[in-house]
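Colleague: Take a look at the structures below.
What follows is calculated from the coordinates using simple rules that are stated; it is not laboratory data. What you are looking at is a predicted structure, and each value in this text was computed from that prediction instead of being measured. Cβ atoms are built from the backbone, for glycine too; each structure is taken alone.
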Structure P
Amino acid sequence: MPASYYAATAGPWAAAPPLAGEAAADLVVVGGGCTGLAAALFAARAGLSVILLEGGRVGWGASGRNGGQMIPGLRKGAVDLVKMLGAERARALLDVAFEARGLVTGLIAEHGIACDLKTTGHLLGAARAGDLRWMEAEATCLAKVMNYPGVDLLSGAEMRGQVATPYHGGLLDRGGGHMHPLNYTIGLATAARAAGVIIHEDAAVTALEARPGGVTARTRAGTVRAARGVLAGDALLHGLMSRVERRIMPVANYLAATAPLPDPAALIAHDVAVSDSRFVVNYYRLSADGRLIFGGGERYTPTPPRDIAAFARRHLERVFPQLRGVAITHAWGGLVSVTRTRLPHLGREGDVWFAHGYSGQGVILSTLAGKLLVAAMMGDAGRFDRFAALEPPAFPGGVALRGPLHVLGMLWYALRDRL
């Protein structure tokens, strides 16, 4: 993260002290990303005293180092959701997910968060000609079954007017966009502080105990006792709750930022966020100062490559050969979590509520999840329950076999992408 474009262009944040000694609150939140910060903010607004514990620095996990792509909905598409749940349940689930965009843009406006917000849309490029069949079905299902008319099917020629790389066609979601994710996360943290949340950084939780009558979170230097808890560590749980860890797979993602381009619009004409239909997704967008921020590429183990910039360059130049040799000024990466169903995992274990497994769409979905957790603990559990009822199955072999399964899966799907 220190080598990232986001860290280099981050807004001001006064570092929070580690936890020292004993403390008490109505709610203890574990994790200083968007899920935890949103939960803390909405809990404080509801009148609860809140202490948030972050193991490193606020926003330096997946929330602050991702691609910054705002993609409405869920990773699993509307057609697949209808097959899985039926039209009525699928529509009810997506109705909740679609709230995320308005929630995030509303918080940005309310708190004056300077995060380079662009509501220009999200473009999904068809890497194969056959992808246009399911894309057309997806656009039809979104419009006619989900009552979401904001998606257009584009031809190959129309795609070439959008982005300077050959796609067979694509889907343009006019509700999408992009932003500087670390500055958004810092903005959430600043708003939470202003609402009365006590934040501790460098306060990794080593044990989280939920017993009748309360929740105890322990760090190496202190303890927080609370009536309720929120666990929001995503891929970095480190043994805090086996029920969650068995159901998420930590997956590495790596990004690079180029030097400012002489003509950014020649690459992405209308400043949309872009991803493609490969299983191992390429995703990219322009920064506010005209750089290409590019992520993607196959990595068969969660350990980082020795040279992240060189790793990212291979995939960047494959998508944009006209950028061969372009200067790369920043390169970074880390872990995110996915589930077997590609649906987020929201749930409750005693008096601890949790949300993880956004499967690549956590930029705005994570903020919504934090709000839903607090609504549920305050007695309004309807929307939370729609997700909690879909708890993803555990990975076979549990935590011990996740790594080998990840390697095998990446090899298989990388082969499918090539074929």
Structure Q
Amino acid sequence: MSEKKTILVISDHPLAPSGVGTQTKYFIETLILTGKYRFICLGGAVKHPNYEQQYVTDDRWEDGDWIVQPVDGYGSAEIIRSILWTNKPDMIWFMTDPRFYEWLWQIENEVRPLIPMIYYHVWDNYPPPKYNGKWYRSTDVIASISKVTYDIVNKVAPDVENHYIPHAVDSTSFTKYPKQEIENFKSNSFSDHNNRTIFFWNNRNARRKHSGTLLHWFNKFADKVGPDKVCLIMHTDPSDPHGQDLQQILHDFKMDDGRIILSTNKMPPKSLAMMYNMADCTINISDAEGFGLATLESLSCGTPIIVSMTGGLQEQVTDGEEWFGIGIEPSSKALIGSQQVPYIYEDRISEEDFIDALTKMYNMSSKEREILGEKGMKHVEKNYNFKNYQERWLELVEDITERLGSWETRKGYKSWELLEAL
């Protein structure tokens, strides 16, 4: 076998539970199991106890084929220069919001003459961000996580190679389990809630997720239908410094009577899948969501969803013909921004629309919710299955290594362009 290609990955730590971390892990495992690739990862977006290199070992690949270097943020130009000339990777693959990679694109003139840059692009919403155009054009290949992102890149930088590769779910973990197994899990873990309609929320406790708003509105819904008939389980960190103090909200608004449960322990995939299976519906009312992995996992388990019609959530809840839950159209689209991101829509739903959606889901029979969930499972199997995700990345990476090369075989990059004089 020919010598393995080395891929430098920059992303959330690939063993972190975030959506970005999970998809990065899927990408790495897909390629490493071919025996053709090895990986050096800059593991970002988490607090590290130390900065020693970590070796991810497994019987399925050789020791040393997957190295993680802990970094603050997502790295730096100095780290890239050091790895570039010490390890001579054959490409850079990086993922998440462009805001975190301006430093990397600013040294593309040092990187791209040697190796191609592949960006797995996360973007939440319109209007098309023209201010990102210079970054798109500083990249060899873009892979877009959603239909919204794919359309935006095509509008802003139509000359840049762009592929639609949505997130995927590992259905060996996130699947529908036998009813008796679900009932046993529910009785063992939530025995006091056997006769309630259960809504599930699995997200980071962060501003754009509207965790406090969710609590406040669900509380009103519970008062409307009877607080002993419904329950909201929030799987999150109630004390996340980027979010609200959920315990304080529960106490001050008198929601600590069983209508709300805070699930704070980290769970392996099988246990998390059982939570989705146990729930009658999974919720996400973010005002901006690149994709939203939790609701995709929920559909993969056969549980319908209630989502705001923003970002990648839109293509999960409907395929344009069938619906797999309830999609709530924004009641307002505020154009917010900052010096770094001058403009982007923030999609806010209304209290009335949300409570109406909860009520509609609550009033459905178990059979009606089951039919929605079955349709959702088929939607995920068809459009977001693990096999397609793996095949798309394998084909793209192999094509890039052959077509664009690296170091002595580098092709397809020019450090200059001809402009017509006015």
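Colleague: With relative contact order in percent (Cα under 8 Å, 6 or more apart) derived from the coordinates and found to be 14, which of P, Q does the value describe?
Modeller: That value comes from structure Q.
Colleague: Another question, if that's okay. Given a value of 15.8 for mean count of other Cβ atoms within 10 Å over residues 73-80, calculated from one of P, Q, which structure does it belong to?
Modeller: Of the structures listed, the value fits Q.
Colleague: I have 1.03 for Cα Rg over 2.2 N^0.38 Å, calculated from one of the structures P, Q. Which structure is it?
Modeller: Value 1.03 for Cα Rg over 2.2 N^0.38 Å corresponds to Q out of P, Q.
Colleague: Assuming 4.8 is distance in nm of label points 7 Å out along Cα→Cβ at positions 233 and 265 as calculated from a single structure, say which of P, Q it is.
Modeller: It traces back to P.
Colleague: For structures P, Q, which has the highest computed value of FRET efficiency 1/(1 + (r/R0)^6) of positions 249 and 329 (r between Cβ atoms, R0 = 25 Å, to 0.05)?
Modeller: Q
Colleague: Identify the structure, out of P, Q, from whose coordinates Rg/Rh (Cα atoms, Kirkwood Rh), for residues 121-352 alone was calculated to give 1.03.
Modeller: P
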